[in-house]
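Novice: Below you'll find a set of structures to go through.
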Structure I
Amino acid sequence: MDSPQPDKRVVSSDDEQLILVDGDDREVGFLAKADAHAGRGTLHRAFSLFVFNPVGELLVQQRAQGKRLWPGHWSNTCCSHPRRGENMDSAIRRRLLEEFGLRAGLEFLFKFHYQMQYDAEGAEHELCSVYAGRSAERPRENVNEIAAWRYVTPQALQAEIACAPETFTPWFKLAWARIVRAHTRVLGATADRSIAPAP
């Protein structure tokens, strides 16, 4: 079967309004995406999706070179933000369609707060909700968001992160470590027994 043609639509903007929150995830205001990531970052609501195929491999993406933060780094299936006036359920389904043309049943796993500096001018500062799911659909990547993609087994991913942690986004490594430690059931029965946390 031929691979579907990549999607070339522009699906994000520096001007889109993100939802600012406090440490308890209560809305406290709104801010343009570019401004929310400037300097040390302003705490905002975000999500990270981990979508596996039917045989238990995780769909990972290499971020497009045009990204302001961590361009060219490998990351989880999809990571983004709900926009002003948008609930989380709508946002995660919208973004998975925009980036990969996929639909998946997604289950909330946990939420975590992190701040990570990329350079002097930009950072991530997010309260990030993590979801996992499965899809048998064929990915169709948006080339404005994604430079490359592949499926990887949990075991191989652990080995890659241990060998070359600098090639992965920080939020991916943080969320993945917690999934491996506390949510192994989403990885499948084989991985449950054979995967070990990265050092």
Structure II
Amino acid sequence: MLWIALAAQLTPARPVDPAAWFKDTNWQQLIPGKKVFGLELFRVTVKPDGKPQDCKIEVTAGTPELDKLTCEQVMTRGQFKPARWADGTHAYAIYRNNVLWADADTFDYQQPLDVKIEVNRLPRGTHSPVSFTVDFAVAPDGKISLCQVADRTTDSALASIACDQVTQSYPAVPARDEEGKPVASVQDVKVGFVVK
């Protein structure tokens, strides 16, 4: 596995005020029956200039109108700080997140993990559950490299295990440029550790 030195880090695309993307919508009218929430997991290809190129729903709440609204809001309101390669040049990126269409005051929610790792025990002083973001490069063929943990205070043993698992088993999907050609990109996932 290839690790990047701390001085030269990948930088994933970072959303600018993502909560504002979903304000002032009539989403309640799109939820059928007595269902009081809808969770949409979405994926955005972000161009090197920081603009969203496309949006896809990875996990739907089961309401096509809510799927459409989610991606419309991301594409019309979404803004990003561009991703960067370790040398500082701008890069394509994949930004994955979710939106919970619900009354936030009455709904308890935690973002799902992309990669869950079960361990017999955690390092001394670390309490379960533990989760953090892992950044990595994805080649046009989907191969992962240059794995790093976004938070430098993360336990180094957990960071190493997380990068090993992501590199070996995460099914990365390459970004595509505007012509549909696969391109190298910077991506990230949420990794969590739980004690068996």
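What follows draws every value from the coordinates through simple rules; no lab data is involved. Bear in mind the structure is a predicted one, so any value in this text is a computation, not a measurement. Cβ atoms are built from the backbone, for glycine too; each structure is taken alone.
Novice: helix-only ellipticity at 222 nm (-39500 (n - 2.57) for each DSSP H run of 4 or more, over all residues; to 500) computed as -6500: which structure among I, II?
Specialist: Label of the source structure: I.
Novice: When you work out Rg/Rh (Cα atoms, Kirkwood Rh) for each of the structures I, II, which one comes out largest?
Specialist: Max of Rg/Rh (Cα atoms, Kirkwood Rh): II.
Novice: Given a value of 0.8 for distance in nm of label points 7 Å out along Cα→Cβ at positions 99 and 171, point me to the structure among I, II it was derived from.
Specialist: I
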